[in-house]
Structure P
Amino acid sequence: MKKLENKTAVITGGAGSIGKATAALFLEEGAKVLLIDLDEEALKQTAAELGNENISWCAADVSNTDDVKRYANEAKKTFGSVDIFFNNAGIEGVVKPVTDYPEDEFDKVMAVNVKGVWSGNKYIVPLMADGGSIILSSSVAGLAGTPNVSAYVASKHAIIGLMRSLAYEVAEKKIRVNTINPSPVDNRMMRSLENGFAPGQGDEAKKSFEQTIPLGRYAKPEEIAKAVLFLAGDDSQFITGTTQVIDGGMNA
């Protein structure tokens, strides 16, 4: 039997590299998947590439409460109840010291990464089936400080706090809540951050980041997806309230 046979899943940030890789694994393991992302065209392309009758999508801005309610209603209409919520959407912001960090950029990062995660929980939890699983995307940046990305670091620390509170609140329904905390992942977000830390010298910035990882490289989106699959399925049914670090030894 497939690991997610007859289960339903909602994935925010569904058109990004981790969301897409996770959706592919979920579908392979028998789940029905609803993808959420701000970019409607990217969602259409992602759904077409995945090419599975069990995938649907809904364009939404996770920082907008009305949009979150709308995607929750879409999940209810499509599935009735939700077994797995991969609350994954997030943005990186800019690379600047606190004293130069634009306030509007800080507000945007917090709106997507914190309010968006909180709102997703607020409106999807009432749809969750008993024994379900909620996975929130934090980061190694949620475990330690990094200079010049204060908004991102603060937001990823906040997600761990949200996870720990929610794990208590939904435990009576046997719903598990955990974060994943990846190291740098080889994707668009890291290209943006590399260029922010070393404008015009992104390759050198990447090499510097890789030197901080004992296994010597960035994670692949598919490797993060495998950890999400574990947390989504029944193999993790006694794991809740935890930070699942996937970092190649970066925080050893």
Structure Q
Amino acid sequence: MLLLLIALYVAIFGLIVGSYLNVVVYRLPLGLSTVYPRSRCPGCGSLIRARDNVPVLSFLLLRGRCRTCGTPISWRYPLVEATTGALFVACLLRFGLTPQAATAVLFSCLMLVLALIDYDHMILPDRITLPGVAVGIATQLVAPLAGLWPAVLGALLGAGILLAVWGLWLLVRREEGMGLGDVKMLALAGAFLGWPGVLVTLFFGALSGSIVGIALMRRGSVDMRSKLPFGVFLALGGLIALFFGDALVAWYAGLL
């Protein structure tokens, strides 16, 4: 019963954080403050009142429309809020009520924000990835998910692998096959999860990206020269590594 109550509080806090992440995803790529001014309706410009800014609930009560002008509100806002709340609870269940759970929550938020920004703009901002690497390594001193030296090695390995791929593609094809933001994002994953986490992140990121890419090519939506937001797939791989990485590495080591 106590765990259920704690999970409820954690979920509510996650919903609130998810509301802020929506602001970050929209404003940060535009160079706008994520704190000021208050959110407005994109249709009529009216300020969104506090009662209309309750995560998920306000969207449902307003039936997905602005109270003032009736402009439709994107379903993505409550979905991001709900996803953040679910990730918070998943971190609690995976790591318990520990400092490591807080680190896992931070990592999950970074993955979600980077995935959405890359999906929208095909960029992975240095304002998130570079401080994220430093923060990931710093967390190993107080709430480690991997340990200090595995995290340092993970950051170097994550950056090194994709930087080598980037350089080789540029040398052979005379064009960039991916952005350097992907290099920094995988370094960020390594800083939080250590070098085994990098391998799991990259494997599932590449696997999911390949599956989606092949499916889109079969539909005729993209071709071999089209670029996909690889950060979305790295984020998926990072979350898989966070929650299941240890079990996957242990299973694979057992096969050997």
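Largest in Rg/Rh (Cα atoms, Kirkwood Rh) among the labelled structures P, Q is structure Q. For the read-out helix-only ellipticity at 222 nm (-39500 (n - 2.57) for each DSSP H run of 4 or more, over all residues; to 500), a value of -13000 was computed from one structure; give its label from P, Q. Here the read-out was taken from P. Given a computed value of 45, 17, 13 for Cα extents along the principal axes in Å, for residues 63-110 alone, which structure among P, Q does it belong to? Only structure Q yields this read-out.
None of the figures in this text is laboratory data; all of them are computed from the coordinates on show. The structure displayed is predicted, hence computed values, not measured ones.
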